[in-house]
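Alright, structures below, take your time with them.
Bear in mind these aren't lab numbers, they're just calculated from the coordinates by the rules spelled out. This is a predicted model, so every value here is computed, not measured. Cβ atoms are built from the backbone, for glycine too; each structure is taken alone.
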Structure 1
């Protein structure tokens with residue numbers, strides 16, 4: 001498949017924000033995009049807020065069930081939410097939906113749930129979702145205390161999974177969030193050294209300025225400029 005899988009170092013690190021920035025700016029430069037949130041929990045009503053945000057960013061008219069095949073109400077781990085709902089998450093259902101969304105050569109942006117190894121059953125994790133879709137991975141690092149270890153562990157796990165880490169994004173979390181990171185720029189420099197590459201982009205999640213748009217456009221150019229992402 002052609003596209004990227006958006007993984008995170010944890011939940012609430014800005015995966016949806018980053019995915020939406022990529023989708024909007026890809027459309028701006030004329031790229032045909034498609035969005036997907038295979039699994040979501042913590043939804044209020046029939047549709048999940050993150051999935052709706054992706055739909056709006058992609059200006060998608062595809063059926064909701066293709067974009068978000070598994071949608072659960074309780075804000076708990078997907079494997080427990082599925083058990084509570086009496087469902088089993090089927091990787092083939094997700095793969096089939098992604099194939100339909102990718103029709104006509106669309107660049108597919110798939111957002112995971114939680115962290116890289118978030119369980120979706122007692123036998124599979126989000127890593128298995130990324131593997132069956134065979135997409136390069138963008139790791140979203142929420143810049144807060146503890147993110148260095150989380151980022152390094154996640155990057156190592158992605159590589160171990162046999163998928164390619166296409167890059168990472170430093171996401172500065174909203175100013176009213178607890179554990180706002182001190183010495184953020186120094187920590188980004190540390191991760192750039194330890195991950196052996198600078199971030200694809202630096203986003204301030206509470207900022208939709210031209211700077212953010214430029215960062216997203218630059219990230220897309222770097223991603224699509226690499227033939228391995230096509």
Structure 2
């Protein structure tokens with residue numbers, strides 16, 4: 001598997017495993033492999049940084065031999081820097097850490113890239129994009145949460161459209177190619193608006209996995 005280059009831009013679709021049928025993970029992963037999905041988004045929650053617990057490294061270890069798509073791992077945990085070696089060992093393509101959970105963000109981003117992964121920084125809905133001015137040139141992607149992190153199926157926060165546009169302006173002003181990923185409430189109605197505002201990668205959980213035809217829904221999002 002050759003991970004998608006961050007410069008290869010038709011917009012990307014990253015279905016979120018959090019919404020999958022965990023009694024049939026092998027079937028779900030094989031569906032993702034056959035689909036037009038670009039990445040598989042993996043939400044790891046610790047019940048401390050966010051008020052929920054999802055899954056951990058044993059799940060990544062189990063699906064890794066089956067998966068043919070790059071792993072886009074989103075750590076919603078305290079002290080995310082502790083898990084850099086483990087995620088690198090598992091072949092993670094993109095490692096996302098929260099701005100709010102990273103006291104020494106530049107050090108963490110540097111360590112992620114030194115470990116051979118792409119580095120993503122995630123912002124909660126209340127965190128302004130202006131805080132990225134001094135780190136944006138060092139990251140490969142910014143993940144904007146368009147719901148409050150911790151649970152799937154939440155209502156899309158409308159301010160994310162303006163926030164995406166502001167982040168795109170910052171990236172363009174600095175002459176960078178940093179990707180913008182959006183996670184939360186992505187569907188047929190919100191996706192076109194996010195893409196118009198400058199989003200490059202769309203994470204979709206319930207909208208994909210709970211649709212009557214998940215591969216068709218992925219194809220629909222990819223064709224926007």
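Side notes on the structure shown:
- For 15.1 (mean count of other Cβ atoms within 10 Å over residues 18-25, calculated) the corresponding structure among 1, 2: 2
- Structure from which 26 was derived, relative contact order in percent (Cα under 8 Å, 6 or more apart), options 1, 2: 1
- Which of 1, 2 yields -8500 [helix-only ellipticity at 222 nm (-39500 (n - 2.57) for each DSSP H run of 4 or more, over all residues; to 500), calculated]: 2
- Computed 4.2 for distance in nm of label points 7 Å out along Cα→Cβ at positions 162 and 186 - originating structure among 1, 2: 1
- Source structure (of 1, 2) for mean count of other Cβ atoms within 10 Å over residues 74-81, computed value 21.2: 2
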